[in-house]
Structure I
Amino acid sequence: MTGVTLSRWSMSYFALAVLCLLGAEALMALGVGYPAADMAAPETLVLVHLVAIGWLSLLMCGALFQFVPVLVARPIHSNGLALPTLVCLVTGLALLLTGFLQLGGGAGPAWSLLPWGGALLGLGFALALWNLGRTLWAAHPLALPARFVTAGLACLVATALLGLSFTLVFGGASSAPPLLALTAEGLPLHVVAGFGGWLTFTAMGVSYRLLAMFMLAPELDGASTRWAFRLGVAALAVGIIGGTLTIWLGVDPAGMLLVAGLLGMIALSLYGWDITQLYRQRKRRRIELNSRMASFALGNLAAAALLGIILAATGTLADHSGALLFLIAFGWLSGLGLAKLYKIAAFLTWLECYGPVLGKVDAPRVQDLVVEPRAACFFMLFHAVIWVGTLALLAGAPLLFRVSAIVLLLATGAIAAELIRIRRLADVRRAIRLPQGVRQPRLLVSMVRQG
């Protein structure tokens with residue numbers, strides 16, 4: 001990452017994202033939302049968006065501000081936009097969640113906060129898209145990982161527009177027939193665009209590069225990777241664009257979603273093959289904890305795909321959509337996010353503290369900032385309880401799910417504590433912790449440029 005400026009506010013994105021994850025898990029432990037309430041209940045909507053926007057989207061934005069410049073070997077378009085983007089996203093999320101509670105009879109002003117929350121979130125995501133889009137545009141032609149990210153950002157546009165249309169209708173700000181039709185039938189499209197496109201497809205692109213970088217594996221650019229991209233884009237286009245058009249034509253979008261699902265399964269299979277090759281071709285024989293835990297997340301993605309096929313084949317997808325979404329959001333996306341965050345926090349902290357003095361003083365290695373055997377226990381507990389929680393939802397056992405949510409909260413809290421220890425250099429030997437020219441990093445802000 002020589003010559004790359006550290007994203008000043010990425011650590012703030014990560015911290016707020018982890019707080020939202022802990023908040024969502026606390027709500028599940030308290031029995032708020034699904035399965036204690038219906039999937040469409042306001043409390044469930046709060047829970048889902050706290051995870052999807054507060055945790056996963058903030059995490060993704062913070063990571064992209066740091067690693068899109070790495071993907072394209074160019075500086076970010078604007079370092080100054082990251083903070084106003086964060087303010088808009090957090091404020092918009094707070095208004096959105098309060099608006100959902102208003103739907104359930106919660107306290108608030110006489111007018112709905114949903115359109116205001118949707119507008120601020122749209123503004124925040126627009127700022128992120130402008131910043132990242134200008135960075136990617138300046139780097140054409142793009143390598144495959146960057147193309148995945150570009151497609152994911154396009155899906156973010158679709159996700160935000162669909163979400164904004166929902167807030168306008170539910171908030172009473174619009175009764176336009178196209179928006180009413182989308183609100184009535186478009187929730188599956190919103191889920192596909194958000195979890196399938198923005199979060200999963202972007203995570204695929206980032207993981208291609210990060211796994212290769214952290215495992216010292218050759219970057220993939222073969223037929224399987226290219227077809228994973230093409231089929232994935234086709235699946236998202238059919239599901240989102242085709243689904244929207246069929247809704248506006250008054251046709252059930254189920255057929256479009258079925259075709260999109262089949263294309264998506266093939267794309268995910270090719271992605272799984274590619275990632276297997278990365279693990280096999282790595283030069284780093286001893287796999288670090290982040291890569292080991294990423295393999296668990298990838299296994300959860302495969303399990304979610306298999307579960308989706310079984311539920312669709314047996315006609316029970318609607319009945320168990322909550323369990324499938326839980327496995328995708330926590331087993332796949334959260335599992336991968338926490339695994340990579342554990343490495344990213346150590347890597348960026350090392351760059352910030354010791355990169356400028358490397359070769360001048362006795363400096364620790366990146367691995368000296370972490371204690372993997374201790375953290376491994378918490379990650380293993382995290383994944384184990386995800387599996388228990390998924391089975392509990394499938395079996396219709398809400399009490400068991402709440403118990404699993406309590407343990408999940410404890411495991412995530414322990415991982416969060418490990419991240420704080422990394423930023424505080426708590427596990428670095430005192431003799432080399434703060435050599436001359438090195439100062440303690442700030443917890444939420446990165447302050448150095450790598451030259």
Structure II
Amino acid sequence: MSTALPLRVLFLVAALAVIATPRTVRAQTPPAANACRTCHASLTDARLATPANVFAQQDIHRESGFGCVDCHGGDATAADKARAHEAARGFKGVPAGQVQIATCARCHSDAELMRRFSPRQRVDQSAEYVTSVHGKRLATGDTQVATCASCHGAHGIRLVKDAKSPVFPTNVAATCGACHASQTHMARYKLTNGSPLPTNQLAEYQRSVHYAALTTGNDLSAPTCNDCHGNHGAAPPGIGSVANVCGTCHAVFSQKFATSVHQQIFDKGCVECHSNHAVMKPSDEMLGTDAHAICTTCHNGKDDKGAVAADAMRGGIERLKTALDRSGALVARLRNAGIETGAEELALGEARVHLTLARTEMHTFDPGHVEPVIAEGLKTVANVESAGARGVAELQYRRRGLALSLGAILLVVVALAMKIRQLDRTLR
């Protein structure tokens with residue numbers, strides 16, 4: 001008993017010493033000499049020289065104090081090739097496949113280390129990658145799948161927020177397309193039903209409203225590949241999750257669709273009407289049974305309840321649009337004529353909101369939800385038209401008053417002219 005306490009105390013002191021000892025972070029400062037870069041930059045083989053030159057020009061790891069040996073191992077201070085590449089010094093050459101994932105994860109999965117360089121960056125990327133299609137295939141020995149360097153690059157790596165980074169939002173599609181748009185690269189992969197894996201996703205996405213918003217509209221929040229498929233945990237959205245994926249951005253539409261009769265019928269959810277990669281800008285022409293309507297894909301004939309419902313919803317939307325156009329033109333004419341139309345313009349704005357709400361309620365595929373919204377919008381427009389009629393009457397009254405005033409002024413001018421002539425004759 002007399003020796004137990006001192007031993008425990010010694011053990012506790014030793015443990016506290018280990019905890020308190022600062023952890024050494026490799027490559028916090030650049031090595032005194034980097035023979036790797038000096039040697040490789042002087043080589044005539046571009047395959048070996050280019051990485052060194054690119055790394056020297058701009059690389060987030062170099063800027064943070066990391067060097068070649070932190071990924072490739074070896075001795076950066078050795079001018080002799082054999083010594084620099086000694087396995088005993090940890091040299092592993094070009095990390096590929098699982099070795100590359102482990103090399104990147106050695107730092108990027110270390111919360112303590114990453115806190116010193118990028119506190120906000122997640123440290124679970126490698127764990128996510130294991131769950132991805134890429135990671136699962138890599139585990140089976142498929143070395144053609146994407147790894148860290150496939151998307152981020154190996155040398156000259158930039159921050160994600162850098163517009164020149166291959167994973168900057170406007171560049172993601174092209175980065176994914178480097179593999180997924182290549183028929184040669186994707187030839188070995190099949191869908192679950194055995195058919196060839198498509199390679200037209202990039203071309204279709206570039207025709208979509210999402211791509212236009214991202215590039216032409218400069219909306220960096222517009223979805224690109226990784227917003228729907230994930231990035232490190234990349235996987236195609238399952239059939240049952242498509243509506244949830246779309247609902248990440250289009251929450252209200254997703255909620256309305258969840259209450260519709262189509263929710264249980266549509267295997268592919270939103271994709272049934274809007275497609276997946278080639279998502280076109282939605283229009284009212286998609287609804288109904290006209291030539292360009294999508295509803296006719298499933299609903300045909302006057303006795304088809306779905307067709308009748310689609311036509312009813314489309315008809316209500318068109319009535320409200322026509323009324324809005326007519327009232328808008330009337331209010332604009334009155335405003336240009338000098339009539340105060342502020343209240344009517346606000347009311348028209350409210351009616352346009354009802355038009356938007358009707359297009360939203362349409363995703364319930366129930367005319368009973370759409371008609372009340374249309375009716376409220378038409379009621380608002382009717383009030384605007386009544387006010388517009390009063391404005392027209394006031395405008396006509398003003399014009400008549402102006403005409404009478406001008407006539408009276410003209411009579412006065414004529415009378416003065418005649419009086420002046422009479423005075424001239426008298427003076428002569």
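Read-outs throughout are calculated quantities, based only on the coordinates presented, and are distinct from any laboratory measurement. In this text the structure is predicted, and so the values were computed from the model without any measurement. Cβ atoms are built from the backbone, for glycine too; each structure is taken alone.
When mean count of other Cβ atoms within 10 Å over residues 260-267 is calculated for each of structures I, II, structure I comes out greatest. Using Rg/Rh (Cα atoms, Kirkwood Rh), for residues 164-267 alone as the calculated read-out, with 1.00 as its value, let me know the right label among I, II. Source structure for this number: II. In this comparison of I, II, the computed figure -22000 for helix-only ellipticity at 222 nm (-39500 (n - 2.57) for each DSSP H run of 4 or more, over all residues; to 500) is attributed to I. When log10 I(q)/I(0) by the Debye sum over Cα atoms at q = 0.06, 0.09 Å⁻¹ is computed across structures I, II, the figure -0.51, -0.83 traces back to II. The greatest value of distance in nm of label points 7 Å out along Cα→Cβ at positions 284 and 308 among structures I, II is that of I.
Among candidates I, II, the computation of relative contact order in percent (Cα under 8 Å, 6 or more apart) that gave 9 used structure II.
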